[in-house]
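Just so you know, all these numbers are worked out from the coordinates, no wet-lab data involved. All values reported here derive from a predicted model rather than from experimental measurement. Cβ atoms are built from the backbone, for glycine too; each structure is taken alone.
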Structure P
Amino acid sequence: MKVYEGTIISCDRAGRVHRYLAEHKGRIAYAGEALPAEYAGAPREKLGVRALVPAFGDTHAHLLSHAFFSAGLDVRGARTLDELAGAVRDFARDRDDGVLVGFGASPHSVAERRMITRAELDGACPDRAVLLVKYDGHAAVANSRLLGMLPGRVRGLRGFDPETGALGLEAFYAATDFAAKKVPLPRALAGLLRAVDGMAARGIGLVHSAAGVGFPLDLDVSMETLLFRGLDSGFQGRVYFQTMDIGKVRRRGLPRVGGCFAAALDGCFGSADAALLEPYSDDARSKGTLFFSDRQAADFVKSANRAGLQAAMHAIGDAAFEQAVRAIEAALADFPRGDHRHTIIHACLPTDEGLEKCARLGIHLAVQPAFLGWEQEPWEYLERILGGRAAGFCPLRRVADMGITMSGGSDAPCTPPDPMLGVHAACNHPVPGQSLTAAEALRLFTYNAAWASFDEGERGSLETGKIADMAVLSGDPLTVEPAALAGLKVEKLLLKGEPYRGGQGVLGALARGLLGGGRA
């Protein structure tokens, strides 16, 4: 048993802040203003200027990609193309991978204000295959060696440009699938556990991981499922299988389906292929790309809904957002369900009509507030390509006031899996009047994150009877100025009342997963 005294931010439905919290055998035994006599003699930790909050959740991350890039070539820090090419050259010198994969290239963070080209990658690494993924995770640049290795069918796909080495749209997904098959499984497994440790260091105790990026037999989905079921640290993972094949999901016994990649309705703003209702402001010829017809999207959600699954779809542009809303609306008309929690991921440019339907139908939005302060995709760029529509980008205040449930995520590796960065961004929206309060922003990453995967009965708020998954912050987010929120640090993560234990072994986690441990 242990008692915490100080600022206890419950993040419950009533928004209560308590003075005391008692933890006993991994559960919250009491939370309130006056400490009951039975807990008076328990060991006590006085928080002082610090605050106790629920452990955070990240409701949209690509865990395997984040793990792979965190341990590999990350070029987000490059400020010139020469510097970027040098990073590729240095990385190639120390690795023997079949395909060298890097992440984070952006035309907005280098002095030349453009992407690196195939010829420049050839100069940096002529003898090894290189795939350099763009910061948004929806496009890439390949060198000549990799282009020559790709299956012939890729050349006929949209987005294939042999001159510049650029790969977008379906060509990007095909190239990513090809590269994924070259990743050694032991390295992928070890990377997943390191990624979990890294998330825990930022106060995350629950992650929703979008899995399914082209491994043979969908082995990445199997790996993540087994690892999440086998973790013995208290860390929770929920797998979202990025497929529209409902049979695959049911055979694995997973309760949810969708995400990005195979369940992405459109592209992204970084590659100007997010699907818009009206042309891009800087290109009157383009409205972006919808990957599916309305019928295909609706058939997917209908199948998932009838199977009792929770469906999630990537939709960034307003045309894609409306398509996602229509698909869910059609599915619920076909087979009504009261508490489906179907999800639109990103919802960066929602429409008024679509939001009204979200409020009426109970559609959940998994948003990424860190997009609002994204160095690799600055606000000035969004204003250039969207014009006045940028004022409607990620309208958090409007969505919250309509009663629509939002949860917070990072889209890692696109932005760092750091909930306090997301809280800071949500409270400092670049559009006047669209910011959330600190209490509302915290709920995105706590109670709402747990609710988004049907975990709110056990996690997400500091309430009597719930599991004592908690994080200690260096200061009180409810009293600091909004501009100072990013400066608050997670001092420790407590899962089931105990300090998080990292460094778990791969084999032990897999064995426990095979024996049928926790949830995934």
Structure Q
Amino acid sequence: MEIQRLSIKSLTITILIVIAGFSVLLSFVSGEYFFKAARESQLYSLNRVIQVATKEIMQQLHDQAYDIATALSIEGEIPKEFVKAVKGETKGELVKALDDPLITGFVGAYIIDLVKVRAYDLKLNFIAESHQGIQGLSPQMPKILYQQGYGRKGVARSKAISGLWQHADKSYYSVLVPIGGIFISGYLEVVVNPVNNLVRLSEKMNSPISIRSGIDPKRFYYEPKKSTEKLLPIEYELKTDLGASAFLLTSYEDIAKLSEGVKETVFNTISVFIGLVLIVLLIAIWLFQLLLFKPVNLMLNEIRNITDGDISRDLQVKGLAEIAILSGEFNKMTKEIRSREEVLTRLSVIDALTKIANRRKFDEVLKNEYLLGCRSGKPLSILMIDIDYFKQFNDTYGHLAGDDCIKKVATALKRSVYRPTDLVARYGGEEFAIILPDTTKSGERVIAEKIMSEIARLNIPHSSSSVDDKITVSIGGYAVVPSIHDDPVFIVAEADKSLYQAKGAGRNQFVLRNEFNSVI
């Protein structure tokens, strides 16, 4: 297809449709990544749920064990028999008292698995333990309890301490409370098996769970009652207070059900996105039609009308910034054509060598300023400047150096005037003229002195000069209040007379006169 046959409208709509298609495709790709990320997030959340639920169960276990330990340490036979045993009497009755809750039961026995009861003196030395319950425990306090309890003084000794610890290949939870209430005579430790409590994790998670040994992962304390083959295991490791692995808790989640919810969310999101893309596409086409296609067609019609008719006609098209720019540029082009004559006219009043006003421009401005002076009654001054011994300069240094000298002098003269209304012109050859509207004889003198200073600053060598070894100028000036009875040429003639007086007086100086023919 030739590019010339392809319109902006068809190209734009095609591009918009392609972008919309890619956006839809990208939404499906993004949806897949979103699905994976959402599933990973769900798995992470489930893991956090297991952690929180396990901590709640362990807190409940602590509270229940603490209640039992407190009840045993204050009421019943244990406090009495413990005092006797500490005094050196037989420990048999104390052991019976420690066995009693394991044999006859206790409040909360259905929710907590009590496996051992032990007693210690105030220095945490082992006194006795129940014969009932687990066997083979060393006759000393678990390390985690000893670390917390050793060295406590004052009120701190009456506070209960607890911890999850290991013995052999199993893990237990102990709570240590003071015996005797306010008057502490020793400490009572109740040891419980956390497994019975951890089984309740299944209720909290509303899903099957398994409980394994942290020491031997192949050993199960509790297994799900139904098949978990199609379920996703979410595992959490419960550690002892010393950082060793105590239990591996696994919750089995129906990942298909979770994925179904995620997929539905992804599908709804993609559907909404595709709907939005279509809406945006239709709005974009409508906006392009309103702001681009229609203005372009109008502009093309206007251009045809302009090119077939009047070149002075400007485009009147409103639209987007680019349309406005194109319209503006076309209008600039037509204005450029219209201004060609103005440019040529303007160039005809500029001196080609010095780029300052030429004689024609000087005459035009002088006439206008003279007429303004006639109406306003304000003075008008003219300065005529001539480069001293310029012919000799050309003969000595050549015409190229002479042209360069004239350009530098013209620049120095432009630096010598201050107001936009002041005009510096090349009058002819090496002669220049300056028009100074609304300037009195004192102002004229300031400009003349400035010119002499600027020329001196040029420091252009002139070995053939009879005045100085550098380029110098002579200046003649005349100031007058314009009158309708005189002609502007009269001012130029008088300024030229002043110039000749300056030359006759030895050059490199200025002579300024006013309308009363007095030398300033």
Structure R
Amino acid sequence: MKKNTRIFATLFAATVIGCAPAGAVMAQSVVHMALNADIRGTNPGVTRDGNTDIIHAQFVEGLVTYGKNFEVIPMLADSYDVSEDGLTYTFKLRHGVKFHNGEEMTAKEVEWSWNRLAGEASESHCKNYFNGENGLKVVSAKAIDDYTFEIKLDRPYAVFLATIARFDCGSMGVLHPDSVNADGSWNAPIGTGPYVMGEHLPGRYVELNRFADYVSRDEPMNGLGGGKHAEVDTLHFDIVSEGAVAKTALMAGDLDLVALDAMAASELKDQPGFKVDITQSAVWDTYLLNPNDPVLADVRIRQAMAHAIDPNQIMAAITEGFGKASPSPVPPMSKNFTEVEAEYPAYDVELAKTLMKEAGYNGEEIKILATRRNGAYYERALMAQAMLMDAGFNATLEVVEWGTQLEAYRTGEGYTMQSFSFSPRLHAGLSFEMFTGDDVRKAWQDPEAIALVQESLTTRDPERLQAIIDELSRRFNEQVPAIGLGHRMLFTGMSDRIEGFEDWGAGVLRGWMLRTSN
């Protein structure tokens, strides 16, 4: 049992910190970390949220992935070629890559994996990115020989590689067919990554074990790609929903690495025995507005809400001054972030009141959903509620579990506004696509905006792309389908025995970087 566990359990009896089963042989090296909510499953690209994506990234890999500067780079592909007409993508696979069951990866497994996520029977939302529903249709995806995989498109699609590298699609990860049962139902992931899925005790912990036969790329580590040389034998993630509890566990020695809020990071950064990393990410924190709520049907109400909320004040408060507002969905580190994307509705309470009066607002409820998980979801919801009330809105706040909030998002029911976040989309067009469309869960359902987003994903002209992104930014500020807050500052606290940690804008933990000094 880990040191101080008895003291920790006494102080925080309501929170269970997972321990290895009695009698278990401890791994040679273990890093104990925290997740603020349990994973949603082990099926990459199907059961997912941000936490789940982090776990999946340790054991599954795709043909391509994102590099440090958000460029798309080969991963399981040794190289790829795009035909002159932009319709055919040919991937040459690496030789000798091993699945976790010891079998070698070939194009046959790549084809099976593609059909698992993009085929007609797929349970993944990502199939809609390839079946024509979102403007792109994959005409064929097949193994040419053992080490060649070919994908043909019905039209040129400038962000095709960026799309198959998406985190929310499990990077279109390659798995062995034995990951499913004989009847096609999900069993357990058999991937190619540096870690193997270990024990998952729901609500308590998730463990990942180092894959001793992992075949690394030769080049230096680069984002989620490049060389991966895992040294830690076991990555152990305790489920700790309260940030204060995670911080206490870190300071007590029960955890080695945890996500912190800004206040905890300020308190810990100068204490001996600990290190704090502070990084701006491409995770977009926003107030998502429900397009199906009749109260918000009048654009003047949405505009009034935007003018009533001061993102600068909120960001300063929740980051202890480390971060600043960046309300555009396009992250500041993007090459497409210009002075146009830096503009947003001014904080103007009197203007908000005028717009409310013009729209005939009569005290209808503005129901805000939030969760207490790490990421300041609750704190930013509370501040927004106070600002909306100050302008005269009947704003109420309901705190729910993250799973409940996600269900409300998917169904478009039970809320007016959510304190929400979107995982990184590392292309400016995808930054708008993530909340634009005609699905019930999409906040921006304007047909002209949808058409612009689709054009942004197909154009190969950088100047045209910038013009589209600028136009979308202007329309976003006018129509207010959501109220942007900022791109999340990531605060990570760790014991000084942890070495090798490096965060980056994508905000995905890379367990294969970690080392321990003892």
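The figures follow:
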{"quantity": "If FRET efficiency 1/(1 + (r/R0)^6) of positions 395 and 435 (r between Cβ atoms, R0 = 25 Å, to 0.05) is computed and equals 0.20, the structure in P, Q, R", "calculated": "Q"}
{"quantity": "Identity of the structure behind 15, 19, 12, 12, 12, 18, 11, 1 (criterion: P(r) over Cα pairs in 20 Å bins from 0, in percent, calculated), options P, Q, R", "calculated": "Q"}
{"quantity": "Distance in nm of label points 7 Å out along Cα→Cβ at positions 131 and 499 derived as 14.5 - corresponding label from P, Q, R", "calculated": "Q"}
